Structure P
């Protein structure tokens, strides 16, 4: 079998690079307490797109630091009792996608909420003081503040938890039957949501981003999705005098360290030829999970469409 990263047997025991900050759990517990104090100010408006069996809405709510977050929300038109819901998260710089790709879950009796990440390709606001999207640079946003509370992905992770709280508050949703799913950045946010929201019962991350930053850099794969890591060093620390400090800050938004908090049933999808989010970085998070978990491995595939993955996800989500 061709090898891009470590042999599979080594991947299965790989423990990740970096050190989990001593105050990591305190940091995230306090961040969630700050989120508790935010008035979500939920607004639902009928969307211009509608389907015979799906009522579709533009959903907005307030996230941490006052940002207004947008999501597409769909629910069955006919439901005689509370039903499960699935949260969907998109790839880096993208958006919540088309309405039609969510309809199979609504047809199966689910509500669906698909969130636009703040400042990326959709309609959610970046609360950083500028209008419009900021699109790239989210990994490194806030590093110069030398305070993990200023990291933009900290806010985006908290947005996933706020979305979960909003959806679980709807009368039509059974709050005990919540799932989350997504690929790449969406896979990372799936893990973040499950780690910060114990109510998530099923999590389906595909080749998750935002794991094991130092490993990415050491493999010389700080390219494409991770390019801003290298660019940050080139512009702000060209001799790597702050290397440990920078990777220490990034540890607060490293999914390998949030992974032990996950209580959901996790099915992760990984291509062993992935040179965008290297397999070892994904295993760093997977190997730290103590929940029920399963890895679906594609030896010859990279960061791309994975055959049957959507079907496996659908069947798994039907267990809610």
Structure Q
């Protein structure tokens, strides 16, 4: 098998010898070319241009998202019946590694590569669906409002030298809550699968039937038993108060039998499509990558879009 290994050398947990560990582990099974990303968007370009059976990504969720979008742009959607979906392997190298963890991969590089080697040797790949936000695919999560503002704040803090970890996200949440986000004038309206519009919303989280994120290794689950194949899920807030946020996060962390509930929480599960509109330009992210401000995004679930070696 021919493969391309895309390495983000600046990812939080990627060490200098990580690429060598991957190539040694897969020797005799995958003939690997190795490319290092040099700028934002480079992983997408490399994946789109790949003429290999397999693309491996060593990096964080941002690099994985770029590579997925490159593969999908080159192959078209899998629903058109043109052969098999693209094949990707994910080797955790970032700070959060939400998609890799959601697939059940170990956080350790060598252990993750060992798992991937076994999957490739057996040919036992998984096929998963993806979310599509406008023209941008996402693997686990997208959001508008305060969720995306926190992502932007994390990027700012990391650019100033902060290390990505749980405390950094807590700081980002507090900075946005106390000094940035609009907590008085809700701007968002959601229409999901033809249901009546739900307005007066401050933030919307859309997940690809997967963990929203992780706190110290524990998944925040908008739905029980995530599986990447059952549509998109929506979680939205009608109020942005510390008590509301704490109640939501607490339920996501500790309640595994049902979605979060509350007077100021709105949820929709397993939807095929939904639209989020804003009365003003508002922050937007996919897979933890800030994409700027928007006044509306249409989301769609794309089934059987991607094969993963996991």
Structure R
């Protein structure tokens, strides 16, 4: 039977902030609610923030993200600063694993394919952080490159994330809010017709432009001063009613089992997938329906260890297909 819901679904936000070096990406991310920063590049030493020391390996970074997902009370916002330094950890990991000198030496672009697969693993873990009720912010440096539309004459400069062509689209598609930060300058003409740039105010761009990518699912002005207060409604406004919404659902007959069905549907799994894992761990036989497990087991084991359960399911499915 189809379970059709109506209206807005409140959940934490997936945010990407990118811009040129020194613009204030980390400072902006640090203004999000109760943040903890995974400092992949060691760039927050001058800031009075809670941070997790720079991970030395790719596996260590993934382990940290997973641990945050399993410890919801540790923060309200997880910040990964920055994506391009995380990408460098992937390169080191892949070169060591496959005994290659560089990502280019794999041949036929295979190294970049492996990189995008690893980057997707990180985003999947970030989704578990979101499921745990924690906002997730990923920062990235920006770079300028020549861009040419296939159906137009000429080329122009545009800002892009300082990531490979394989991973940048993954990050843009993953996020709910994509913010481009830059200095806003003005070109003025003097009396002798010479032109010069003035200004330099730090701003946030929230909508797409030929010279950069940006988006937000909550209407915001196209240009804002670089201050978290100006984007707070797009972040916190989506979660303020979350606790009361859950209470209303339960009072309307929304059960723990219903929550379980919703969780599996969002993850793309079936009840059979979960029952298989539960049986593997020796809790119930595989033919026992999940609704017969009881609310205490569903909340105290399935919900609590959902990140590990999803990892087992994905690994098992991969092994079955090999």
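Out of P, Q, R, which structure matches 17.6, 55 when Rg and Dmax of the Cα atoms in Å, for residues 115-218 alone is calculated? Mind dumping the intermediate values first?
Values: P: 14.6, 48; Q: 17.6, 55; R: 17.6, 61.
The value was obtained from structure Q.
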For structures P, Q, R, calculate mean count of other Cβ atoms within 10 Å over residues 59-66 and state which one comes out highest.
-> Q
Can you tell which of P, Q, R yields 60, 47, 32 when Cα extents along the principal axes in Å is derived from it?
-> P
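Bear in mind that the values in this text are calculations on the coordinates, not laboratory data. Values in this document were obtained by computation on a predicted structure and should not be read as measured data. Cβ atoms are built from the backbone, for glycine too; each structure is taken alone.
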